[in-house]
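The following blocks contain the structures, represented as structure tokens.
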Structure I
């Protein structure tokens, strides 16, 4: 099934995508490639918001699993997402794309606070808006942050760029017979724990009728193809 008609989208990227072939951190060449993908999508006439995870630098849940206080670890993870947002902003602006970073944790010297009306104005002025620091509170993932911002900004779709080309009924890296869904309902994702996004993010998208489009961001040019209905993806939406 092809993509729904969209004008404004939120693109959610995992922090790990920014590593490239590295084991840790930010690979500038990979970030530049991703920025090129975003620019191509924007040049097609879309208004684009971005949310980037922080797992390439620090993941709060991993820190908590090793004995750190969960809230403290989550705040560290939020700061990692700000670093990734600034890296993406730099790469986009080197391509001539005006970009603003808004952080849910206030840090005026490096970026703006999250102000919905200001973000709306940036989009109207043809800028890309990158939302950082999740929802600004511990115990919530950047998936939840992405769903929240997509709802706030009235986005037509939430695009999740991952390392696989859609949603499967099993882990395709472990099971070669895993089946990829063309479309799947929010309720099926939640009931079968299909690992699209965390449950709160999926429920928020369901309640606001925001389709979730899962696709591989690692394949060059795939974002533009998905947006034109030619790429391979899975669309999570209401049944019927």
Structure II
């Protein structure tokens, strides 16, 4: 990895960790797209998983007093099932397919969520959330907008939403690391960023998460929800354009 690509990756880590610290999911979508620009798809999945595990894990620790642990337990059961199934058939998508999936995932924010009657606080819904969100995470690399579907009707506060989402996403990223990282253990680390990039990226993601948490404290619940939808929509549109460019270019 060249110096320019490394600098770009580190800047993307800080920026997206900050965004995730505020909105709970948009940063992961942005990070996956950024990694796809400079890394092979399988390496991007593993790198995304490691960095987002750190960012989400730290965000969960930072707001641990607000986590709804009952949700986490049922989510983990569904996530484990999804990981087991995908591990048997996992094939990394091509870059055009990756950006197509990322773009389509982004537009999930426009699902009429309130009509679906889903609530992550309910045990069955939490398990379904773990199954579907982790499954999508393992196919497209991200699943934040789908995760949001299960939290719209809940009566949680914005701090509970962000902290509980962070804990659930940490589990999904662990699954992604396990599924896509296994071949690297056998074939070597070719394609992955060097270890020093991870050594710098991990504390950067923590700093970005702290910065995002401070911004979150100053927001209202309404502005929190409004900004999330529009940031993800613009990002998804750009990904669909990128997918079309890649296919057009052969």
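I, II: which one has distance in nm of label points 7 Å out along Cα→Cβ at positions 43 and 155, as calculated, at 5.0? Intermediate results must be reported in sequence, preceding the final value.
Working: I: 2.2; II: 5.0.
Of the options listed, only II reproduces it.
Figure out for me which of the structures I, II the number 3.0 belongs to, where distance in nm of label points 7 Å out along Cα→Cβ at positions 11 and 203 was derived from the coordinates.
On the way: I: 3.0; II: 2.1.
The structure behind it is I.
Here's another thing I want to ask about it. Of the structures I, II, report the one carrying the highest value of distance in nm of label points 7 Å out along Cα→Cβ at positions 91 and 179.
I
Then there is this: When distance in nm of label points 7 Å out along Cα→Cβ at positions 59 and 227 is calculated for each of the structures I, II, which structure yields the highest value?
Once distance in nm of label points 7 Å out along Cα→Cβ at positions 59 and 227 is tallied for I, II, the winner is I.
Right, something else. Assign the value 1.1, calculated as distance in nm of label points 7 Å out along Cα→Cβ at positions 27 and 147, to the correct structure from I, II.
Details: I: 3.1; II: 1.1.
Of the options listed, only II reproduces it.
Quick check for you: by percent of Cα pairs over 11 Å apart, for residues 123-162 alone, which of I, II is greatest?
I
Using the calculated result 22 for relative contact order in percent (Cα under 8 Å, 6 or more apart), pick out the matching structure from I, II. Could you put the intermediate results ahead of the total?
Numbers: I: 22; II: 38.
Working through the options, I get structure I.
A further question follows. With helix-only ellipticity at 222 nm (-39500 (n - 2.57) for each DSSP H run of 4 or more, over all residues; to 500) coming out at -26500, pick the structure among I, II it was computed from. Could you put the intermediate results ahead of the total?
Numbers: I: -11500; II: -26500.
It was calculated from structure II.
Taken together, the values in this text are just the output of simple stated rules run on the coordinates, not laboratory data. In this text, all values refer to a predicted model and were calculated from it rather than measured experimentally. Cβ atoms are built from the backbone, for glycine too; each structure is taken alone.
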